[in-house]
Structure 1
Amino acid sequence: MHISAIIAAGGQGRRMNSSVSKQFLNIKGHPILYYTLNKFEKMDELNSIVLVTGEADIDYTREKIVKRYRFKKVELVSGGKERQDSVYNGLRKLSPQTDIVVIHDGVRPFVPRQIIESSIAAAVEYKAVGVAVPVKDTIKVVDSDNTIKSTPDRSTLWAMQTPQTFHYDIIMKAYEKAMAEGFYGTDDTVLVERLGFPVKIIEGAYENIKITTPEDIVLAEAFISVGYGNYRR
């Protein structure tokens, strides 16, 4: 079975208040993207990794990430305006031999390896899989005036993470349909849902955070110090 990963790393530093793209910010001496790629590079199950980054960052990524850390499986692809455009570019770059596609955010460096492995195993069985965690807080639905309209049952609510893992033909069909119709979703599973195809949820990890704001950097440094995500200073 041929298994490929797409790492989406085309984000900017707007919410970080940084002129540097967030995936290149350093945590404990290494860029965030290094930690993510290192996790996937070491997985024997993966045949290839397509790294999608902004067009302006291609040369920097090649020199400062791929070559510097000697990643052998990584192939660079230029992204698009939105994350969905970027992942679609990555899908079109995959080998036609690909059976399973693992799609992951470049700024989620703390995903435990066993969760990636579990998502692959589940995708072999169910064909479409999302990783998520049960929400801890009470969620409110509000109107345009910020007045509470309803309170969903918390036991039915899960916060989505990545990886999201699929049979190649299903996720490609989902993307082609979405792109043809001009539909943009907030994650990959919603595109598969639009096909009417069921998506299985497996439980992720609360440390599998997406590093987006300055507060996340502080948390990420603490995670590395204590070894979360199999990393230790």
Structure 2
Amino acid sequence: MPADIKAKIKEVIQRNYNVKSFRLEIGVALDFKAGQFLSVTLNNDPKLKRYLSISSSPTEGSYLEFTKKLTQSDFSRMLDNLKIQDEVVIQYPFGKFVLDASAPKIAFLSGGIGITPIRSISKYVVDKNLGIDIVLIYSNRSLRDVVFKDDFDAMAKHYPLLKVAHVLSETEVGFKSTVGHINSEVIKNEIPDYQQRKFYLCGPPQMVEAMRKILAEDLNLPVEKIVTENFQGY
């Protein structure tokens, strides 16, 4: 088990109406792989401990960032009130939802706040210019629920091998997206070469299981081409 680290809040970023990123100064060299997660404990209270994906990339210097959808839970309310220089206790890194750099083509299927480790991995690939071809299909209820839109727009502009396809439940005038949910037809339309790719799935557990079944049963992808992370950070 990783050791406890006292970390100070360095910056708080409002990502959309109910999602915030928290950047931490930890005072020691960063040591994690893109896509991993950490634990955050508030007020030194074990009841106020959550496991959250790291949304920053190891290439992003001196801070560790996690991003959370804020709910009415005690943890979320206390997190929402944190200010610069406030202290939290973290442990990291955890998890195996990490990049297989030997795969020349990958795809991400994600929903909602499950985008956080995918943002970390994508940023790492782009910053390192690894030459890996990436397609992200990102599902949300509406445009206002999309997280890291500006980040992915900037990455796609800088790194032509990254393509982002949005799937929304609600139509949005002037915004390019597929209306509905991720299904086998959406995957085939957006990723014609899906058989050549390794897939990473991250989102609410029910969504991840549904996506896994579509890939394995409808599209006949072998199990070794499917990496999953059930994101509980709500």
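What follows is calculated from the coordinates using simple rules that are stated; it is not laboratory data. This one's a predicted model, so the numbers in the text were calculated from it and none came from an experiment. Cβ atoms are built from the backbone, for glycine too; each structure is taken alone.
Given a value of 16.2 for mean count of other Cβ atoms within 10 Å over residues 24-31, point me to the structure among 1, 2 it was derived from. The read-out comes from structure 1. Taking distance in nm of label points 7 Å out along Cα→Cβ at positions 8 and 56 as the criterion, the largest value within structures 1, 2 is that of 1.
Assuming 5.8 is distance in nm of label points 7 Å out along Cα→Cβ at positions 72 and 144 as calculated from a single structure, say which of 1, 2 it is. Source structure for this number: 1.
Each of 1, 2 could give helix-only ellipticity at 222 nm (-39500 (n - 2.57) for each DSSP H run of 4 or more, over all residues; to 500), but the derived value -5500 comes from 2. Given that FRET efficiency 1/(1 + (r/R0)^6) of positions 88 and 176 (r between Cβ atoms, R0 = 30 Å, to 0.05), derived from a single structure, equals 1.00, which label among 1, 2 identifies that structure? Of the options listed, only 1 reproduces it.
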